[in-house]
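Several structures are given next for inspection.
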Structure 1
Amino acid sequence: MRDKIIDILRSRDICVLATVSGNRPHCSLMAYSTDDKCGELYMLTLRDTEKFRNLKDNPGVSILIDTREDNRKDHRVQASALTVEGTAGEVTDPPDMRFIKAKLLADHPRLKELADLPDCTILRVKIDSFLLLDGLRDAHYEKP
């Protein structure tokens, strides 16, 4: 199953990031990139957002990446959904910032305008676990 998990992480570039503050969840559609070993995900965000404020209170995140776009409406039961749990934090080390920003912009050139804003920052999600739902009933839990 690890190969399928890695394939989903590498073949997709959009996810839903779920954060929480208090008892109130918040979901955000995000572009992402991954490191070479698929142990971390990277995203850009503005600091003046609900998601960023939530992460300051609670760095635990849940991320959903799915394959429904590969399946027509009548075949969506064959889609896979990957839930990633992890811990998010702001990247502050200048060499890491330059490297990750370059990777994000290589994968998502359309994000350049966002990345150039002074309030933009890079999030790093260190992956704690994966839950792969393959079809309607086949579930696989894995730690990296």
Structure 2
Amino acid sequence: MESKCKLKIIQRPHHEIVLLGNVSDREACISVLMSWVKSYTKPYLIYQLNALSQELNLPYQKITIRDQKTVWGSCTSQKVINLNYKLCFLPEHLVRYVMVHELCHTQYLNHSHRFWSLVNRYDPSWKACRKELKEADQHIPNWVC
């Protein structure tokens, strides 16, 4: 991926990327990195949610990847699941928890006892994940807008 200012991203093994070019232009670097992250995240999260939806037999209607400021995910009454693109920076067990949580909302659009029982069926460690998620911002690089 290249930008107008000749910055280039190279993907390397083990989830490593390298930014080449005029890296002294911080704003340009951030812009290129943000574009890359968002383009990488969308197919990754869609694939993960589809696989989990089938595994748990909890279908949804549509998925959108958004830049939510205060939540990791949400689910509408039409079974549209919105996921925050920043999930790609979190450990896999937290991403799975968020997805399980939102998929369970396709059955119960609330946080009732029945909802939490369903979450527990699919993720028995949900309480620890929920607690850990409150401090998950530590996984987000400081250059992410």
Structure 3
Amino acid sequence: MIEKIGDIWEYHDKGYWIVIPTNMTLNKYSFSVMGKGLAFEAKQRYASLPYEYGKHIFSINKNKVFPVARYRLFLFPTKDYVFSDSKIKIIENSIFSLVTLVNIYNIDCVYLPKVGCGSGKLFWEDVRPVLSSLLDDRFIIITGKKE
């Protein structure tokens, strides 16, 4: 795992895959609730994401990372409910799923934010050791934006 400062969307715009932290909440229309942070930004860029991810959550694969190849995105669960805090165990499960998908897709480089540390209210000091023990140098964590 490598850590960098930057804007994750700049890497995405250069053609790299990025991770979008999400919850697993569906609204009354069975669309994914993507109301904050990178999830909200992704929804603004790609209006079909809440519908597509909602179908994924509703399926038997609800606790797994959802790849959206045409947008080079991995939708990455960090918590069950939109208003709950992220859970380390869900992040661990998502990491295992992400690594499997990166291997299947033969992807050389993926950029991640500090998953679970924004709206998920976890502390980077608690999440970082989990990620560093499970991720190799194909995974680059964006720890903040340049000033």
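Some observations on this one:
- Identity of the structure behind 34 (criterion: relative contact order in percent (Cα under 8 Å, 6 or more apart), calculated), options 1, 2, 3: 3
- Label whose coordinates, when helix-only ellipticity at 222 nm (-39500 (n - 2.57) for each DSSP H run of 4 or more, over all residues; to 500) is calculated, return -11000 (choices 1, 2, 3): 3
- In this comparison of 1, 2, 3, the computed figure 33, 15, 13 for semi-axes √(5λ) of the Cα gyration tensor in Å is attributed to 2.
The numbers here are math on the coordinates, done by the rules we state, and not lab data. Everything numeric in this text was worked out from a predicted model, so none of it was measured.
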